[in-house]
Structure formats: C-alpha cells, structure tokens
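Participant: So, here come the structures, one by one.
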Structure I
Amino acid sequence: MAKDQGQGTKDTPFLPRLIAWEVTRSCPLACKHCRAAARNEPYEGELSTDECRRLLEHIARLARPTIILTGGEPMLREDIYAIASYADGLGLPVVMAPCGKMVDEKAVEQMKRAGIHCISISIDGATAESHDAFRGVDGAFDMACRAAEAARRGGLAFQINTTVTRDNRDDLPALRDLAVRLGADVFNPFLLVPTGRGKDLAGQELSAADYERTLGWLADQERDGPIRIRVTCAPHYSRIRDQRARRAGETPEDTPPFSRGCMGGKTFAFISHTGKVQICGFLEEEAGDLREADLDFARVWRESPLFAAVRNVDAYHGRCGVCEYRRVCGGCRARAFAFTGDVLAEEPFCVYQPRGG
C-alpha cells in the first residue's frame with residue numbers, strides 16, 4: 001500500500017486506498033439487497049481484458065490501493081485470474097468478493113496462484129431458511145458454507161459479510177459465532193443502504209436509535225469478542241469507537257483523516273462493469289467515465305466535481321457539516337442521497353447531536 005494515502009497537505013493529495021471494481025454484473029443469485037439488481041445473464045459493454053490491463057496500469061501509476069474484484073459474480077469472467085494476476089504483478093493487493101457458488105478447492109488454488117490473498121463470503125441469515133430467503137436462491141446457505149470451508153482448507157483468508165436489516169439484527173450474535181466456527185478472519189457487517197434492488201427493502205433499515213445500539217454492540221464485540229470485526233456502510237461506527245475509547249480513558253485510534261468512516265470519493269472508489277466511476281457502489285451518481293478518459297483513473301480521481309464535493313466535509317449540510325467527527329465519520333453519502341436527493345445532506349440515521357450544531 002502507498003504510504004501517503006488519504007488527505008494530507010497540498011503536496012500529499014487524496015489518494016485511493018481501496019477500489020471496488022465490478023468486473024461483471026452477471027450473477028446467479030437474486031439477493032434482496034443487491035445494489036446492482038444483478039441478473040443471471042450477460043451484460044453488454046463490460047471492459048475487455050485489454051481495457052482491464054490498461055486500467056490497472058493507470059491505477060498503479062497513481063497509488064497502490066487494494067483492488068476488490070467484485071460483481072455480480074466476478075468468477076463468471078473467464079479472464080478473472082488473468083486480471084488478478086496482472087494486478088498482482090503491478091504491486092496492487094488483490095482480494096475478491098465471490099457469491100460462493102463457484103468456490104471449491106480448485107478455485108481456491110487458482111486464486112492463490114493469481115495473487116488473490118483474501119475473499120469475502122456473504123451470509124445474511126444464521127439458518128439456511130433465513131439466508132436462502134434473503135439471497136433468493138435455495139441452497140445459497142450451504143453454498144456459502146462450502147465456499148468458506150474450501151477457503152479454510154486451502155489456506156486462503158476469508159471474511160464473512162452480513163447485510164444488517166431489521167429482520168436479522170437480532171441474529172448478529174449467531175452470525176458472528178457462525179463466522180468464528182467457519183474459521184473466518186473477519187466478521188464484516190454492512191448496514192443496509194436502500195439502492196438497487198435494496199429499494200424494495202424500504203422500512204428494513206434500522207431506526208437511528210437501533211442503528212446506534214447495534215453499532216455499540218459491535219464495538220463491544222470488537223474489543224472483547226473472539227473475532228476481528230470490521231463494519232461497512234456505517235461511518236458513525238468510527239465516532240462510537242472514539243467515544244468509547246475516551247470514556248475508558250484511552251486515546252482514540254490515531255489514523256489519517258478519511259481512512260475511516262465514509263471513505264467514498266476520499267480514499268475509496270467504485271468502478272462499474274462498463275467503466276463508470278462512483279464514490280461507492282451504493283451511490284449511482286457518475287463521477288467519471290473511464291472510457292471517455294482513455295482509462296486514466298487518475299484523471300477522474302483528480303478532476304471529478306463529485307469527488308471534489310464529497311471531499312469538502314466542511315461544506316456538508318445539516319449536522320454533518322458542523323460535527324466534530326466529520327473527518328472520521330462524514331455520514332453515509334449514499335444513504336443521504338437515497339433519502340434526500342442531496343449527496344451532501346446530513347446522515348439520516350444518526351442520533352448524535354454535534355457540539356458545533
């Protein structure tokens with residue numbers, strides 16, 4: 001990873017630490033929350049193998065972010081291991097987010113040879129019944145568990161991702177325990193963002209108060225639990241962790257600005273299957289078109305008005321713009337946009353009243 005990443009001085013600009021790349025939108029599952037509303041069919045306009053290589057070369061000239069090969073189902077691309085290997089050869093750390101259906105011992109060995117050092121596997125219900133209902137495919141739970149077992153046996157690190165809704169919030173302890181039993185390195189809850197097919201889950205988002213309680217529970221588990229916990233799409237988790245540290249007489253985590261909380265557009269970017277760049281996968285506002293930029297990711301990263309807007313946290317609207325935690329939290333820009341149509345609006349699911357507001 002590049003050393004000077006995040007926001008620094010005039011001579012140390014914003015640089016990406018993570019890039020999630022939707023290498024294909026095709027997927028055999030029909031998950032209720034899917035931001036892409038992905039279908040099990042081919043999609044036109046996906047970047048070619050040559051375009052993928054050129055894009056990776058441009059990214060490597062800018063920084064050394066971790067490349068998350070995602071989808072859809074990235075394993076449906078016949079050239080996926082060639083893409084991963086090329087990124088690895090450029091010094092870009094590579095991870096993958098498969099749905100689990102195609103992950104077996106042979107695939108794990110191919111991943112390792114291609115330089116993929118970790119995968120994520122999503123499990124959203126503690127039982128086969130609840131998970132299969134959420135994923136829209138019978139047998140999805142067993143498929144995910146088999147994928148986890150194949151990764152564990154093959155010595156490939158993996159994390160368990162869980163999208164948190166009102167329906168499975170009370171199952172979080174059981175889901176965390178399942179991740180431990182499967183041998184995961186990390187348990188990674190995602191707080192629901194209602195975009196794509198997830199719009200149909202309107203009302204399944206946690207209330208602001210439940211959101212706060214859930215993040216508090218996760219912070220306690222991170223401190224005392226049996227597995228490392230990472231929380232995604234919940235930027236005020238950083239604020240909660242800092243508050244807990246101060247109450248315990250400890251020094252809050254010392255990290256560069258914008259390496260926690262909402263990293264979208266600051267140290268994180270999303271690339272669609274057709275080369276459109278977004279601040280994250282859940283905010284479908286285009287920051288730039290890589291094909292129009294001759295696949296020069298740095299040009300989009302540096303010149304996008306949308307990126308410039310979200311990087312100026314002092315100009316955020318409502319409580320987020322005056323909150324003392326705006327550089328470690330920043331509120332979820334995708335959630336704000338989904339509920340208000342304003343990418344700079346205050347986080348709609350936050351109970352905190354800032355001292356400056």
Structure II
Amino acid sequence: MTRILAAMSGGVDSSVAALLLQRAGHEVVAVFMRNGVAGKGADARSCCSAADARDAAMVSERLGMPFYAVDYQAEFAALIDQFAAEYRRGRTPNPCVLCNQQLKFGQLFSLAEAIGASAVATGHYARVQDGQLRRAVDADKDQTYYLFGVERAALQRVHFPLGGLCKAQVRALAADAGLVTADKPESMEICFVTSGDYRDVVRARGGAGRAGRFVGRDGAVLGRHDGVDGFTIGQRRGLPALGVPHYVVAVAADSGDVTLAQRQHLQRSTATVRAVNWLVPAPVAGAPLPAQVKVRARSAAVPATITPGRDGSAGIDFAQPVAAVTPGQAAVFYAGDLVLGGGWLD
C-alpha cells in the first residue's frame with residue numbers, strides 16, 4: 001500500500017479514480033483545487049465551484065478519505081492572465097493543457113511530497129505503461145492531448161485509474177458505491193469562464209484586443225470589429241454576411257486585421273511548433289520522424305512528418321492538408337497509442 005494524492009474536481013471521473021485506488025489497497029488523500037473564481041448569477045458555470053467542492057468532500061467522506069481544499073488562487077490567476085494575453089495577441093490559448101502542466105502535475109507534486117505521498121492521481125482518461133503515456137482504451141474519452149506537457153520523468157509518479165474504462169463503466173461504479181457524483185453531468189466549460197463567454201474574462205483582465213477591420217485575402221475591406229480577442233482560426237459565426245460562407249483564416253493582433261476567406265483557404269500543409277516536450281527519448285535535431293499529429297483535442301490524428309529543431313521547436317509536414325491549424329493551440333504527436341510529445345502551434 002502506498003499513499004497517493006488524488007485530485008478531486010467534484011465530478012464522477014475523479015470520484016471513481018479515487019475509489020479504484022482505494023480498492024487497490026492504496027491510502028488515498030483527496031485534494032480539491034480552489035481557483036478563486038466565483039460565478040455570478042444562476043447560469044454561472046464552473047467545474048471548480050463551491051458546489052463541486054462540496055461534492056468532492058461528500059465523496060471523500062463516503063469513502064473515508066482525508067479531504068483538503070487547497071487555495072491555488074494565485075497560480076490560477078497567472079494562468080488566467082496568460083489566457084487573456086494570448087487572445088489579445090490574436091492567438092487561441094488552451095488553458096487546460098497549461099493547468100495540467102503547471103498545476104495538476106506541477107504544484108500537486110510538491111503537495112504530494114509534503115504529505116508523504118508517492119504519486120498523484122487524476123480522473124483523466126489516459127494510461128501510463130512502463131513510464132510511457134498512452135491513449136485511453138475508450139477513444140472517444142481519450143484525454144492524452146491535454147497531457148503532453150507533463151514532464152517525462154513525472155510519468156513514473158502518475159496514476160490514471162480510468163484509462164482502461166469507458167464512461168458508462170465509470171458511472172456504474174460510482175452508482176454501485178453510492179457516490180453523489182454518479183449521475184452528475186460533465187463540465188464542458190473552462191473552469192474560470194463562469195459566464196460561458198471567454199471574452200468576459202479577456203476584457204476583465206486588460207481589455208479587448210485591438211479593434212480593426214475584416215479584410216479579404218486580396219486586402220479588400222469587408223467590415224469592422226471591436227477586438228481581435230473575439231476571433232479564432234476557422235470561426236464562422238459573428239462575421240459579416242458575404243453571400244457565401246466565410247471563415248477566419250488569419251488574425252493580426254498588431255494591425256487589428258482579421259482575414260476572411262472561403263473554407264478551402266483554411267487548409268495548411270505545414271506547421272511550426274515551439275516549446276516541444278518529448279515524452280520519449282528526444283529525436284536528433286534535423287532527423288525526420290514519422291508520426292500522427294492532432295492539432296486540436298477533438299480532431300483525428302493525421303499522418304505527418306516531424307522534423308525537430310535545435311531550439312525546442314519542430315516543423316510538421318502533413319501528409320494531407322489540415323484545416324484550421326490555430327496558433328496558440330497544441331499539436332500532439334502519436335505513434336499508434338503512444339504519445340511521443342507535443343508543442344505549441346505558432
């Protein structure tokens with residue numbers, strides 16, 4: 001038996017992850033991460049709310065586990081500031097990847113060491129085998145895209161008890177154990193976007209991005225907008241009516257220009273990533289590596305060739321053009337179900 005720190009969000013997945021660890025004979029200490037964000041109004045949504053803290057505490061009590069709610073307000077505030085700044089730069093951030101990298105598998109490791117726990121566990125759908133990160137058995141629930149930033153060495157101290165299960169099995173286990181979270185709906189929102197509109201967060205933390213023009217690929221002015229923070233590559237809604245569907249194909253934060261074009265102009269054959277984190281032995285710089293690449297969480301992994309640089313960057317050549325490659329999002333590299341690593345799209 002070992003002591004394991006289990007991150008509890010107040011949802012069914014983290015509840016069952018803790019349950020399974022306990023059934024395996026481990027001593028589980030449950031921790032809820034407070035983000036310091038309070039929603040306003042009846043429609044406010046957050047996956048780290050006071051109600052979620054209550055549910056996590058009730059599950060922990062039901063299972064007889066020690067439970068702590070830990071204040072990470074300052075750490076979340078830095079992450080939220082970065083989120084807002086990226087939108088003002090005309091980029092589309094992915095805060096869930098950063099939260100895993102910096103908080104769940106950063107700050108929580110320090111807390112685990114402080115309480116004598118040997119590992120950190122979460123309710124992510126992923127697997128770790130022999131120190132390697134692999135996709136979950138349930139492809140529809142696989143969350144490895146959000147985990148590429150975890151340090152390779154840290155995988156030796158991570159548990160993902162749900163990696164071999166599907167969602168229906170998880171809910172059934174929770175129901176059989178009498179857990180209050182068994183039928184709780186999934187949270188689909190970014191935890192600190194309590195209003196449902198990310199622009200509220202951006203504009204509360206430094207104001208909107210630069211206002212400017214909608215332009216065509218030929219430079220023709222098609223309209224005006226009130227801030228580049230309201231747009232992302234591939235977006236169709238909120239654009240001028242132009243007779244045929246147009247999409248955002250580029251966002252220039254310095255000029256305020258948002259370029260619109262028809263769908264075929266979203267296709268890209270190459271991409272560049274920075275701050276690559278390898279979860280396998282890093283390949284030699286300049287040596288092409290065949291892989292499959294995901295450029296967003298819900299997209300399919302597509303065949304590509306990755307050429308590592310010497311500065312933590314890498315070039316990606318897709319076997320077939322990919323739509324809406326978006327600066328600020330992650331590109332994650334796979335070899336079958338093995339996660340090779342990933343980086344941030346520039």
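No value in this document is a laboratory result; all are computed from the given coordinates. Note that this is a predicted model, so its numbers are computed, not measured. Cβ atoms are built from the backbone, for glycine too; each structure is taken alone.
Participant: Assuming 3.0 is distance in nm of label points 7 Å out along Cα→Cβ at positions 90 and 218 as calculated from a single structure, say which of I, II it is.
Facilitator: On the way: I: 3.0; II: 2.2.
The read-out was computed on structure I.
Participant: A follow-up question, please. Determine which structure produced the value -6000 for helix-only ellipticity at 222 nm (-39500 (n - 2.57) for each DSSP H run of 4 or more, over all residues; to 500), calculated from the coordinates; the candidates are I, II. Each step should come with its number before you reach the end.
Facilitator: Values: I: -10000; II: -6000.
Source structure for this number: II.
Participant: Sticking with this one: Please state which of the structures I, II yields -0.84, -0.93, -1.29 when log10 I(q)/I(0) by the Debye sum over Cα atoms at q = 0.17, 0.18, 0.22 Å⁻¹, for residues 66-193 alone is computed from it.
Facilitator: The correct label is I.
Participant: Comparing structures I, II by FRET efficiency 1/(1 + (r/R0)^6) of positions 50 and 82 (r between Cβ atoms, R0 = 25 Å, to 0.05), which one has the largest value?
Facilitator: Max of FRET efficiency 1/(1 + (r/R0)^6) of positions 50 and 82 (r between Cβ atoms, R0 = 25 Å, to 0.05): I.
Participant: Same structure again: Check the numbers for Rg/Rh (Cα atoms, Kirkwood Rh), for residues 258-297 alone across I, II and tell me which is largest.
Facilitator: Details: I: 1.00; II: 1.07.
The maximum falls on structure II.
Participant: Can you say which of I, II returns 54, 47, 37 when Cα extents along the principal axes in Å is computed?
Facilitator: Comparing all candidates, it corresponds to I.
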